[in-house]
Structure P
Amino acid sequence: MNFIKAIVAAGVVAVSTLPALAVDISGAGATFPYPIYAKWADAYKKETGNGLNYQSIGSGGGIKQIQAKTVTFGATDMPLKGEELEKHGLVQFPTVMGGVVPVVNLDGVAAGELVLDGVTLAKIFQGEVKTWDDAAIKKLNPSAKLPSQAIVVVHRSDGSGTTFVFTDYLSKVSPDWKSKVGANTAVEWPTGLGAKGNEGVANNVAQTKGSIGYVEYAYAKQNKLTFTKLINTAGKTVAPTVEAFTAAAANANWEGTPGFGVILTNEPGDASWPISSATFILIHKQPQDAAAATEALKFFAWAYAKGGAAAQELDYVPMPANVIKSIQKVWANDIKDGSGKALFSASN
């Protein structure tokens, strides 16, 4: 776990001290899956000798870099729609699922002790609920000792799939948020301090008394941040857990959605965590560097086959076996070199 703490702080996976004949796999994008990509990269390097260089720069940067063909693959938590995938000649597939969690820095409040609902969360991030002892928060936490302390909102400053997931949820539970702010990788925040990456938000919340932010759950755990519980669409109070993330994905129609681009926010079910999400890889149908693209597909095939336990250790949810089978069928059918030869087969 010390390895993960170090690389999360650094922001770049550089497990690419490669043998002379090995192919360098380069990727960039989402910070949401960074801890598990880093852990997979380390294990894959030890097992195969092949390395991965992944830059944790945010989903917006990942989309731009893969469209510009400067990396082997891009990574995003905001799935691209079918027409955009077609326009840029891209294949999209999910790797793991997880959850975005509100995190706070409040003296005397432990992880999971504070309960919020979507409407109140939206009002906090709109700057309408300004202090921790506001009546809306007290109503949800009647027995908590809440200070009359100003709320310091921390949000992402970069183009971020985590922001898309968070604002998509707020747009679904708050018509006011939807009309005034909306959902995207970057929005005009009504209030608060900006920080770069899940890493930046986690660090800012950890250092700022009275603050609230949102991060992928692995970052909350690694940084020992105080996460809140949420009231989901079924009216149940739930904590962020692998089981709650899994419940949110239980009815997802992966194969029936272009690019497997399922959005898992505010899903039904008593046990569902309401800000759940998959994270996605983007790769060209006809890559410029076929050898590097082939190695990238081998890496993700290895991750699907052998990386599930590591994912669960970091509180991500592995993809179901039937979805992996469908993903690999898409790889075999759609990703080809300049001569039309498939870069991946089931025997890879």
Structure Q
Amino acid sequence: MSALRKVHRSRLIHAVALPLLAASLCGCSSVDYFTHLARGEYGVLSARKPIDQVVNDPATDPKLRARLQLAEQARAFASDKLDLPRNGSYTVYADVGRPYVVWNVFAASEFSLKPVTHCFLIAGCVGYRGYFDHARAEAEAKELEGQGYETYVGGVPAYSTLGWFDDPILNTMMRWDDDALNSTIFHELAHQKLYLKSDTAFNESFATFVQEEGLRQWRVARGLPPGDNTEGQRSDDFTQLMLDLRVRLEKIYASDLPPEQMRAAKAAEIERLRADYRTLRDTQWQGYSGYDAWMNGPINNARLLPFGLYHKWVPAFAALYAQQGGDWARFFAAVKSLTQLKDEARVAALEQLAPAAAGTVGAAP
């Protein structure tokens, strides 16, 4: 499962991968932004080629050919065994010629962990704004900083249009190993199966459960043993540091301290985070330094926003799946019933399914 955790954390740390174009189709704050998204999505769609065509092209790199052939098998497994949508998504491949397909801009006030949100007719409200062009994303971040916000720009290797288009496997996804790539297909198809407007934690926890359980079943079906979870445990440890920091900062922000003292307390907690990380790295991780670059960069409220989005309700969905006897069709029907509840009732139902999940530190903003 370490490969799965690897892709999960890469999303969590870099950005949240949720639908961009589908969000923009029916509402946008500016014509220029809408035009940018439309052109960006068109660029992705026009780069698509059927996987069979890529595989059968003699000029295709042998490694890419082998990976796409395996991804084809995982795509068929998703529909045949996991009851995920059977459509043209992930039956095509696109090389967009850049390291990320989109970049998301997160913003938060100096003394708040609530994101600046952007609301769209189809996708609802999300705590970021996405761009197909890195320079545009950076310009948006600078503009928000000029308004007094803390910002973070994160690259997104994959996203879903919620079935509006046939989403491709992207060259940006090839940085992952096979388990991570194939389980991402399960994750993104889960978004197409079911999506609840304006509830990122619900959507991502649901898709993450499908991703994890789908990968487990995929490995079993192929006669593969469970993978080494060392990397996954490091990812969990690192994320817990961030979630613990969020809790401490939230207490500071809820206090009556004057701004100068609140600012000093915030800085002290960030330095405490760095010290805790070094201790973890040098003892429990035995010197593993894979997160040093992230930790040594600037840390602010916006950079902490993605943490907690993906796993808050995973235990609840796991319990619901077990209640349905491991039957995917019954599970999806039960999840759909949850989406029809009002917010408070839905949270109560999830908490009842898995009480431990309700106490998860660093709930999604």
Structure R
Amino acid sequence: MLHFSSNKADFLAGINIAMRAVPQKTTMPVLQCIVLIAENGILKLISNNMDLGIETIVNADIREEGSIAIDAKLFSDIVRKLPDNVITIKTDEYFNAEITCERARFKIAGQDTEEFSFLPEYEKGNPLVLSQFTLKEMIRQTVFAISDIETNKLMTGEQFFIHDREFKITALDGHRIAIRKILLEGPFPDTNVVVPGKTLQEISKILMGDMEDKVLLYFLENHILFEFDNTIVLSRLIEGDYYKIDQMLSSDYETKLSISNRELTASIDRGTLLIRENDKKPVIMEIGDEVMAVRITSAMGTMEDEIAIEKEGKDLMIGFNPRLLLDSLKVIEDEQITIYLINSKSPCFIRNEDQSYIYLILPINFN
């Protein structure tokens, strides 16, 4: 039997974290539960969808230690609608849970935890230590480029690659590549794994993102473990050899231009007002000596714009999927960006001098 009290704000924060590993559909109904375990004076909330497992600690006044599995959605909805005060939960020997807060009282059925799949045992080893801000930003600036097509598993994940103190995250979906790199403070063993994009999206939502707060990454045999803020996130890795990205990156160019990121983003963003969701109309960029013309034409109308540029090399006309271009532009924080192009059939590269970010985008044909 289990008996404890917890402040609603702390308790709900823990539930929201645990909910991120609760499957929407499963052949094991117990996995649609959050497990509450009080032991050794600590209250843990645990969830597991068999690809991603989460264990988080919540501040609580524990009166009797025990465990129970409770339907996650119902439990979350109940706690969310309770008054903003102390919540008390007490269970009986039949795994019924009584939830009280001020004058509100719920009685709901829980179940035994013996059929629940708990996180596997593991040996941590030495962690890669990053600031939460750094990891959150690296994910944000790359994860948009993963594929959502499950038939190609490798493209649904991101490559975490460490060599010679350089930590690189890469994502690609067949139309573009996104790369972010940082230099680590100290040496770390060579590492090359593929982390599911869904895991990284959930991690990014949970991380507070402060520069002072740390996140520890442990690379296990078939898993990656993230540890931060009294929370453990354990994820399966995607098996297989990732694509040879270096062979896809070129330093050659015929045209190099420097342009205001803000102006280019705003121009393309305006043009997309004329493009319906499934419309494949390109944004056409005509690069001249000091000006780049931006044009979008669709059944709804046309937009034309001009942006001042600094150019080296040849004039060029090239077309891109505007949304793919915008995805990259919106995560680059530099005001002035540099774009490298070869011809109208070859990909463009957006990268800074130290190549801490690289974005490759394939062009599309246009009339």
- When distance in nm of label points 7 Å out along Cα→Cβ at positions 56 and 296 is calculated for structures P, Q, R, the one with the largest value is Q
- Structure with the greatest value (metric distance in nm of label points 7 Å out along Cα→Cβ at positions 96 and 128, set P, Q, R): R
- Message: Quick check: 21.3 is what I get for Kirkwood radius over Cα pairs in Å, calculated from one of P, Q, R. Which structure matches?
- Response: Q
- Could you tell me which structure in P, Q, R was used to calculate Rg/Rh (Cα atoms, Kirkwood Rh), for residues 208-255 alone as 1.22? R
- Source structure (of P, Q, R) for helix-only ellipticity at 222 nm (-39500 (n - 2.57) for each DSSP H run of 4 or more, over all residues; to 500), computed value -17500: Q
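Bear in mind these aren't lab numbers, they're just calculated from the coordinates by the rules spelled out. Please read all numbers here as calculations on a predicted model, not as lab measurements. Cβ atoms are built from the backbone, for glycine too; each structure is taken alone.
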